[in-house]
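What follows is a group of structures, each given as structure tokens.
Every read-out reported here was derived from the displayed coordinates using simple, explicitly stated rules and does not represent laboratory data. These figures come from a predicted structure and were not determined experimentally.
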Structure 1
Amino acid sequence: MARTVWDSSVGKKTVMAVSGLIMLLYLVVHMIGNLKIFFGAGEFNHYAHWLRTIGEPFMHYEWTLWLIRVVLVVAVVAHAVSAYQLSRRDIRARPSKYVHRKPKVTYATRTMRWGGIILGLFIVWHILDLTTGTVHSGGFQPGHPYQNVVDTFSTWYGDVIYIVAMLALGLHVRHGFWSAAQTLGAGSRTRDRALKTVANVLALLLTAGFIAVPVGVMTGVVS
């Protein structure tokens with residue numbers, strides 16, 4: 001039964017919608033946490049430590065954080081695989097005979113496709129930069145997230161990579177939220193305008209909230 005649902009286009013779109021909403025919820029919480037950096041190093045570092053102690057003593061140190069990471073990895077992989085397979089299925093379904101020009105690709109389709117690729121590459125870079133410290137500029141300091149963030153956004157390339165990725169994220173959320181609502185049956189003629197408004201507001205808030213951090217470092221508000 002599960003395999004039959006997964007093999008259908010509707011099933012893949014549903015997986016994309018649900019996984020997308022899981023990631024969206026995480027992004028909202030993550031953005032709010034990131035903004036704690038404006039309250040100083042002590043507040044931000046305390047928040048980062050708290051993430052590792054959620055659920056104690058029932059959960060061991062970092063267990064809850066690792067559980068969240070596993071759920072996110074599953075959501076990202078499911079989202080990406082579904083998107084790729086739907087794209088390949090769409091290409092195979094296009095008639096090839098007697099076609100003299102390429103089919104029109106909408107702005108939304110291009111945005112979602114390239115935005116997804118940009119975000120996928122950014123996630124890898126972001127982990128290597130601020131989680132493992134592999135590509136971190138300067139000396140990575142485990143247990144000192146405030147200073148690590150300041151170090152990253154004190155470089156021009158760190159700012160460019162992050163801001164471009166967050167702009168791509170905003171566009172992805174703007175189109176993806178409305179699309180997910182349609183897939184899950186929440187859309188209707190009377191609700192479409194409200195859903196598009198919510199999508200626009202979410203995209204704007206997430207983009208502005210995430211970009212506020214590198215801007216804060218560049219302007220000296222965070223130092």
Structure 2
Amino acid sequence: MEKKAKQFFDSMVDDYNHAIDLCVPRYDEMLWAIVYYLPSGWKPQNILELGCGSGNLSKLIVKNFPLSNLCVIDQAEKFLSSCRSRLRRYKTIQYVHGDFSEIKFEPQSFDLVVSSIAIHHLVDKEKSELFRNIHKWLRPGGVLAFSDQYRGATNDLYQKHLKKWQQDAYVQGLNQKDWEQWMEHQREHDFHVPLSLQTQWLQDIGYESVDCTWRYLLWTVLHAQKP
């Protein structure tokens with residue numbers, strides 16, 4: 001990701017959770033869906049999280065899979081520090097500083113790969129390459145479960161998503177100046193694609209059982225499995 005994007009996330013660490021409350025409607029429900037729609041009774045041993053932020057999804061993962069090994073990655077050192085401090089009671093977490101579009105792991109290293117609203121910061125070619133890499137990193141039967149932001153199938157639908165998003169954010173207390181700042185960041189660093197296109201990428205790479213398990217406006221949860 002670009003240096004400016006890294007600086008943006010480093011600058012918002014202290015206010016990240018407050019910004020999430022204002023700008024991401026149904027956030028807790030979205031994270032719940034990532035975990036809820038995993039295979040019933042499944043106990044993944046090794047888990048990778050791409051873009052841990054302040055550790056909201058990380059905390060949910062370790063609470064649901066306390067015996068699993070979790071590796072979290074983020075490009076913002078301040079986020080990693082915040083996540084490590086917040087989850088210091090959990091001793092099975094490995095913290096990695098890096099850009100997850102560039103990281104490398106051995107094939108079949110993980111049973112589960114998760115992420116929350118981070119992959120859309122990659123351009124399309126980088127997204128596709130990341131999904132291919134994840135497919136290699138997953139063991140047979142492994143699962144990719146993540147939330148992200150998507151365009152509508154048409155521009156009219158996309159604009160309606162944005163309009164309703166703005167209305168929701170204002171109801172939560174966001175002001176016009178902060179909304180414009182958020183939109184400026186989105187124009188420069190967020191690369192939204194239609195959900196149908198990304199679903200097709202996953203299927204073409206070789207994932208099966210690709211499904212949209214939850215959606216509200218731009219925010220969507222996808223689950224896919226390696227055969």
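Given that log10 I(q)/I(0) by the Debye sum over Cα atoms at q = 0.14 Å⁻¹, derived from a single structure, equals -0.88, which label among 1, 2 identifies that structure?
Considering all the candidates, the number was obtained from 2.
Name the one structure among 1, 2 that volume of the Cα convex hull per residue in Å³, for residues 19-130 alone of 130 was derived from.
1
Determine which structure produced the value -14000 for helix-only ellipticity at 222 nm (-39500 (n - 2.57) for each DSSP H run of 4 or more, over all residues; to 500), calculated from the coordinates; the candidates are 1, 2.
Traced to structure 2.
Thinking only about relative contact order in percent (Cα under 8 Å, 6 or more apart), which of 1, 2 has the largest value?
Greatest value across 1, 2: structure 1.
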